[in-house]
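Alright, structures below, take your time with them.
Rule-based calculations on the coordinates, nothing more; no lab input. Bear in mind the structure is a predicted one, so any value in this text is a computation, not a measurement. Cβ atoms are built from the backbone, for glycine too; each structure is taken alone.
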Structure I
Amino acid sequence: MGNGKTDPRVVKTRNNLKKALVRLMRHYKIENISVQKITETAAITRGTFYLHYKDKQDFINRAMSEILDDFFDDVMIDGNDYFKEVDGLPVQVFSLQKAFKYIENEAEVFDVLLNNQENDLFFQQLYERLSDRLKKFHEQLKSEFVDLEVPIALQIAFVVSAELGLIRHWLHDGMIYTPHYMTQSVSKMLQEFSSDGVSFTDFFIAEPDDLLL
């Protein structure tokens, strides 16, 4: 049986194709980006492309999904220091510090994918992923949530829109503030919404710096 690891050459090819897609998305709408443009930019053959993907749409869907998978794998943490386990499972929370550091390291990718008004596919998928994580957070801690007498869907939309809007603004302004400063600033603003019970703002955690080294 195999060990489940992907051949490094395959990983390199797919990464080159994703980078090519991002570069092209800075200048073109997705519908105007052809397989030929992608392969020429990535310096690979069309034959190699079709060894990995069925067609352009399959490639775009998988590329966007992989970028999001990598992001959430890095920024989601077990909230054992903040919440008790529920049914033997840790409550997953969103590390602000990890998120801002990750986005800083992948600034070109996130700037293109979040701030290019002609291509909103990635933003919508990120919005949905983050919303789903918040729904799971609510499901686990539902009995402890403060009752705001506001539909849960509206609460999630408010929080997700604010968080992603702030990230977009940070990127658009050239990331003039450090990830640490952004983390502390967001944490201060979220504290203004704190209450005696659990709320969606508690999903976003500002970890101490020494835990991130």
Structure II
Amino acid sequence: MGVAIRTAGEGDRELVVRLLDEAFQDDPVSGWVFPGEEYRRTTHHRLMAAFTGIVLAEGRIDVTEDGSACALWMSVPADDHGEGDGGADDDGPAQVRRAVDPENGRVELIGRLTAGIHPSGRAHEYLWMIGVAPGRQGEGLGTALIGSVLDRCDREGLPAYLEASSERSRRLYERLGFAPAGEPLVLPDGPRMWPMWREPRTTGSEGGPDRDVRP
């Protein structure tokens, strides 16, 4: 069976925020930004809502037809970091902090640090986040979501970039053709993030699941 994928719209905002909130509750980076289970449970969704709003406005969100997984993508032009949160050199990360949790400097810091390591110079697709409902993880849904865009990257000769936030996700991305892009980002008193880059494959994707991708 293939995985049916569609492009999310405004009516999917609540679904996407819920998916990301649930999927990242136990993520090491989310735990660093929002330390403590109760704090994270009551506040983390605001950051996911901010990210969702940015990508709905400026990028593309793919969601499985059954609503169990989603992926947030930004198309970054050449010589542009393309960070939807405003990048490292303007007030974007500070705006996100003020909207999400004004007293939490880590909300702003994570935006500035990831923008600071984002490669520039070549147009590419940026996988900002991908979330799979906890009860559906391990079924290949994330691979299908990513693979649908990587197939297009291969056809169009575009590279792709992401930051892996855990060892588990890093291994998944390596299987999809991503390789380390510089040293890991070590968050202050926190976990690592791995910048990863994928050059397009001239022969197309290999070994991916069947996909039914619809606009």
Structure III
Amino acid sequence: MEQGLIAKFFESFVTLFIVIDPILVAPLFAALTHGSTQKERTSVAVQATLISVGVLVFFALLGPAMLHHLGIELASFRAAGGLLLFLIGFRMFFNPDDEVDAKRPGPKASARDNVAFFPLALPMLAGPGAIATVMLLMNDAKVQFEGEALAAQGMVLAALALVLIIGIPVMMSSGSIAKALGRTGMNMISRLLGMLLMALATQYVFDGIRVGILERVGNG
């Protein structure tokens, strides 16, 4: 069972890393903090990470209860979340520049007091895709590890924290990363991650349909 928990941690880490994509955030962080001191850049990166952790942990723990209150079954949410992730992956694969533009802030987002919350935390790090993904991973952990559900969900939260913590040095070194990879390198990485995300999203949709429709028909 311990190996299963470790496997769950790595599965969650890879999935969340693809969805949150701190590499994609890096060049945008560099643009937003252009002209800032090293201390100011560090403060913005840490604040954005803490806000993202708070938002995603909130939905990870209370999201299922909110869905239940609204009368939305997890199977339906899984299918809808899969479609959302597929659209993100599709855009990353076929036109990675569109994915960058979709997360690029408007003119009003240039004030330093606001960029840690918007657009860095929302929607860059803790966007709709990340919220849907962390809720689905928490539900999977509960279903797959009935006897150790809390431990499995702890692994999901640990993977989430690690991805966001990794995002801090990635953002801080954003200028060097963007310069080293270049436009072609960034697009290549985005396309590779997009392909993996589309495959994962398709599985989410299939699972949602299977649980939400096919099993009901079979039981009926």
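For structures I, II, III, calculate percent of Cα pairs over 26 Å apart and state which one comes out highest.
Result for percent of Cα pairs over 26 Å apart over I, II, III: largest is I.
On distance in nm of label points 7 Å out along Cα→Cβ at positions 46 and 190, which of the structures labelled I, II, III is highest?
I
Identify the structure, out of I, II, III, from whose coordinates helix-only ellipticity at 222 nm (-39500 (n - 2.57) for each DSSP H run of 4 or more, over all residues; to 500) was calculated to give -12500.
II
If we compute relative contact order in percent (Cα under 8 Å, 6 or more apart) for structures I, II, III, which one ends up with the highest value?
Greatest value across I, II, III: structure III.
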